[in-house]
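Structures incoming, each one as structure tokens.
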Structure 1
Amino acid sequence: MDDPKPKYNRILLKLSGEALMGPRDYGVDPDTVRGIAVQIKQVHEMGVQVAVVVGGGNIFRGVSVAAAGMVRATADYMGMLATVMNSLSLQDALEKQELPARVMSAFDMRQVAETYTRPRAMHHLKSGRIVIFGAGTGNPFFTTDTAAALRSVEIGADIIMKATKVDGIYTADPVTDSTARQIRHTTHMNVLEKQLKVMDATAISLCMDNKMPILVFNLTEPGNIIKAVLGEEIGTLVEDQC
């Protein structure tokens, strides 16, 4: 029997900082990161080019700290540094799987990461390396979701795969509302109009303008990254037409 063929040639995987915590209350759980790295390796072995954007909420969440009194811009810069820490953790896990990986930072910190340029990122992807984008967009007041949308368009990704702790988008919070139902397919405009909790409005608008599909799926289910790449019907797909 022939091996299954991936549906996508180049993906951008968006991981929240919380996704790296596993069962912990904060920080990085090595077993969880190792499991993510193993799945990325399997996808990479299918010939898929993989870029990753990692959040920093497991270490530092800027918005909540800003609300407590810190200057928002300062809090956001601290959050960007947290994303670089997470990126280095993922890079280490990938390299232990014998996968070449590069961390590219949105601002200059050459001792720990390459400074992001689109040509260099494209070179790494085409050379078979995993590229991990750290430090968000490099600007305060923008989330890592917006960074994922921006980088996905820049590198010409086929799709953004947003890995979360829930199995897609719901009409309401399924934890607090027993009537909430899962949405399998929707459009960017519908997400904006109904204020569905997928990504912030800036990220969704950028994806809509550039016809970038978004798949929201459950990372905690083993093998879901592979299923997503193969085009199996999991999670919720947000696309220009549905």
Structure 2
Amino acid sequence: MSDDEGSAASFEASRLGRKDHWDGVYDREISNFVETGDIGEIWFGEDSANKMVEWVCRNIDNADARILDVGCGNGHLLLSLAEEDYTDLTGTDYSAQAVELATRITKQRDLEITYVVQNFLDPEDVARVAGERKFDVVLDKGTYDAICLKPKDGDEDGAEVDTGARDMYPVSVVNSLSPDGVFLITSCNWTEDELVARFAPHLTLVGRVKHRSFQFGGVIGQTVSTIAFKKS
């Protein structure tokens, strides 16, 4: 058993992997935005989001690069990239409520960002959104983590993880990328080595982002991992 498979085997399905959970979350955040103007929670915190934006700004010189944020939630990453003058931005989420929230926020700020409801585990839906040109950059901040907690369909107790969804995700990333496309992912469930092992059959590691580290038992590690891949 590989290290990746061993770690995955220890996962238990969670409400964080359920669409109905996220629909409920974004229903509440839409109401909150309408009442207060607050855009809602920034997954993994603002520091992690800023580090991803900074990496894109340092490594993607073309302001017209076609950029996709998978599982965009409230669209915070794309809002930040729009402020950095990136012009071709698309956010997708399987929650229609998340897309509605992100669209409302973007309109309020008078920005041009496209948001689309998408099932990223459906090859036809991936092809529909990617189109013939496909994306120069695909971003993921927590979406793969959530997919790895998705309960298996038909599991009445909802405790068994859908490993097929975890296996399908890298294929969807590859099918969304242009020939020289870059994939930047942030995870709190997987270490850098585990992410490399998962995506190495499809993508080549080209960079990493440093996060605050911790030390335990003489071992130094990070609570969050952000790494970049290029299409092989």
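Bear in mind that the values in this text are calculations on the coordinates, not laboratory data. What you see is a predicted model, and the numbers here were worked out from it, not measured in a lab. Cβ atoms are built from the backbone, for glycine too; each structure is taken alone.
Computed quantities for the displayed model
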{"quantity": "Among 1, 2, structure where mean count of other Cβ atoms within 10 Å over residues 103-110 as derived comes to 18.1", "calculated": "1"}
{"quantity": "Distance in nm of label points 7 Å out along Cα→Cβ at positions 183 and 207 - structure with the largest value, from 1, 2", "calculated": "2"}
{"quantity": "If distance in nm of label points 7 Å out along Cα→Cβ at positions 15 and 167 is computed and equals 2.3, the structure in 1, 2", "calculated": "1"}
{"quantity": "If distance in nm of label points 7 Å out along Cα→Cβ at positions 23 and 127 is computed and equals 2.7, the structure in 1, 2", "calculated": "2"}
